[in-house]
1. If mean projected area of the Cα convex hull in nm² comes out at 15.1 when worked out from the coordinates, which of P, Q was used?
2. Identify the structure, out of P, Q, from whose coordinates helix-only ellipticity at 222 nm (-39500 (n - 2.57) for each DSSP H run of 4 or more, over all residues; to 500) was calculated to give -17000.
3. Rank structures P, Q by mean projected area of the Cα convex hull in nm², for residues 42-113 alone and report only the one at the top, that is, the highest.
4. Taking distance in nm of label points 7 Å out along Cα→Cβ at positions 34 and 178 for each of P, Q, which is largest?
5. Comparing mean count of other Cβ atoms within 10 Å over residues 50-57 across structures P, Q, which is largest?
6. Looking at relative contact order in percent (Cα under 8 Å, 6 or more apart), point out which structure of P, Q has the largest value.
7. Comparing FRET efficiency 1/(1 + (r/R0)^6) of positions 82 and 138 (r between Cβ atoms, R0 = 30 Å, to 0.05) across structures P, Q, which is largest?
8. Comparing P, Q, where is FRET efficiency 1/(1 + (r/R0)^6) of positions 58 and 170 (r between Cβ atoms, R0 = 35 Å, to 0.05) highest?
Structure P
Amino acid sequence: MAPQPSLFLSLPEGAPDRYVRCLNAGGRWAVHGSPSSPLLAWAPAEADAAQAAAGRASGSRGRAVVVVSRSHVEETEGRDFQFFTEALEAALVSPAPQSAARARRLRTEADKLEAFCVVVRAASAAADHDAFAEVSRAASKALRAKFGGGSITSAFAWLAGRTGQEALQSVLAGDVELAGSLSIQQVVEAADMAQNAEQLRTAG
């Protein structure tokens with residue numbers, strides 16, 4: 001039997017289904033829930049309540065909030081999602097505060113994540129050696145200006161490593177939002193490319 005779908009609050013971003021961000025119990029927009037911040041859900045029979053909650057969230061946040069339906073494939077109630085109660089009303093209004101130090105760290109790591117994904121995408125799209133060399137020069141210049149140094153090689157290694165994967169999970173969990181031009185799907189795809197390339201490099 002197919003999993004019973006539930007209703008969630010989301011942003012009208014037009015993202016593919018697997019990367020749709022929904023509101024979690026921490027008041028943030030996340031691709032998936034976690035035990036500490038499960039996604040807020042409503043049963044199909046509570047469609048009116050979900051729409052009303054979307055209206056309250058939209059009014060408080062000053063941005064459009066919509067109701068979406070999705071199935072609980074490999075998701076567990078209480079861990080990945082939680083049915084909405086009045087005790088969770090604050091999540092509709094605004095995100096739970098983070099310490100200044102945590103917010104700075106998450107912002108720095110998310111900016112690195114996106115910058116390195118831009119490099120990986122450009123390097124992977126290079127048609128020949130000359131194009132790759134040009135990407136390498138541009139990447140080194142951009143990464144030096146923004147982070148004090150870096151290269152195509154270090155970008156691939158960082159994304160494939162523990163720090164890069166943790167930064168990606170922070171974005172997917174809604175702890176921090178991307179600030180650049182890449183979509184979550186593009187970032188995930190670039191991180192996957194980096195992991196595959198590093199596996200081939202180490203295997204060789």
Structure Q
Amino acid sequence: PQVQRFIEDLIIEVVIKYDVDGIQFDDNFGMPIELGYDWYTRKIYKQEHEGKLPPNNPADPEWMQWRADKITAFMKTLHDQIKAVKPDCLISLAPNPREFAYNESLQDWETWVKQGLIEELILQVYRDSPKAFLSELDDPAIRELRGKIPVGIGILSGTMGHPVEIEQIQQQVQDVRDHNFQGMSFFYWETLWSYFTPDAPRERRRVFEILFSPSPS
């Protein structure tokens with residue numbers, strides 16, 4: 001509970017003290033599936049399960065759902081507190097794809113959207129395989145959620161240990177546009193154009209300028 005209070009206080013302080021347009025949570029706003037065996041969580045579980053301890057298997061479906069529901073409840077608390085002090089503050093989320101987010105981090109963000117807790121979704125589709133990338137864009141659940149809130153796509157521009165060629169970025173930008181998503185973002189800044197990249201920084205900058213130049217009228 002102390003950690004949750006710290007997060008609540010930190011977010012509300014930012015919303016009150018600074019003229020922010022919104023708050024964005026990401027794929028780390030969850031709990032690794034292996035966690036939840038601390039004394040406090042076990043105590044609550046026992047209270048709600050007639051004294052039974054949590055299953056030893058962290059992937060037990062009921063145990064997973066119970067913990068995911070607790071995270072959802074915390075997300076609702078944050079949503080309500082943010083809206084109480086600044087109703088027009090946008091609440092955004094940049095999660096991993098749906099199944100991975102739930103199975104690895106107990107982050108049931110599809111439910112968050114359906115409950116109105118999230119107002120913008122930037123889905124992290126950090127995939128090298130064209131087939132895997134398109135598969136996430138075509139997820140039926142994503143198509144449904146796009147009717148509720150704006151949905152954009154996060155594209156991997158590379159990391160220091162995982163360089164990404166500019167041709168892959170170009171193709172993924174086009175795929176996102178072809179699917180009519182509301183926008184895109186890139187992870188991360190240093191690999192847009194720098195000496196960490198497999199292509200010359202000048203060439204990468206030139207390609208990005210072309211990709212995002214206004215179309216001639």
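Just so it is clear, none of the values below were taken in a lab; they were calculated from the coordinates. What you see is a predicted model, and the numbers here were worked out from it, not measured in a lab. Cβ atoms are built from the backbone, for glycine too; each structure is taken alone.
1. Values: P: 13.9; Q: 15.1.
Computed on structure Q.
2. Details: P: -17000; Q: -14500.
The read-out comes from structure P.
3. Details: P: 6.8; Q: 5.7.
Max of mean projected area of the Cα convex hull in nm², for residues 42-113 alone: P.
4. Numbers: P: 1.9; Q: 3.9.
Of structures P, Q, the maximum of distance in nm of label points 7 Å out along Cα→Cβ at positions 34 and 178 occurs in Q.
5. Details: P: 18.2; Q: 10.4.
Top value of mean count of other Cβ atoms within 10 Å over residues 50-57 goes to structure P.
6. Details: P: 22; Q: 16.
The maximum falls on structure P.
7. Details: P: 0.10; Q: 0.40.
Comparing P, Q by FRET efficiency 1/(1 + (r/R0)^6) of positions 82 and 138 (r between Cβ atoms, R0 = 30 Å, to 0.05), the maximum is at Q.
8. Working: P: 0.90; Q: 0.30.
Largest value of FRET efficiency 1/(1 + (r/R0)^6) of positions 58 and 170 (r between Cβ atoms, R0 = 35 Å, to 0.05): P.
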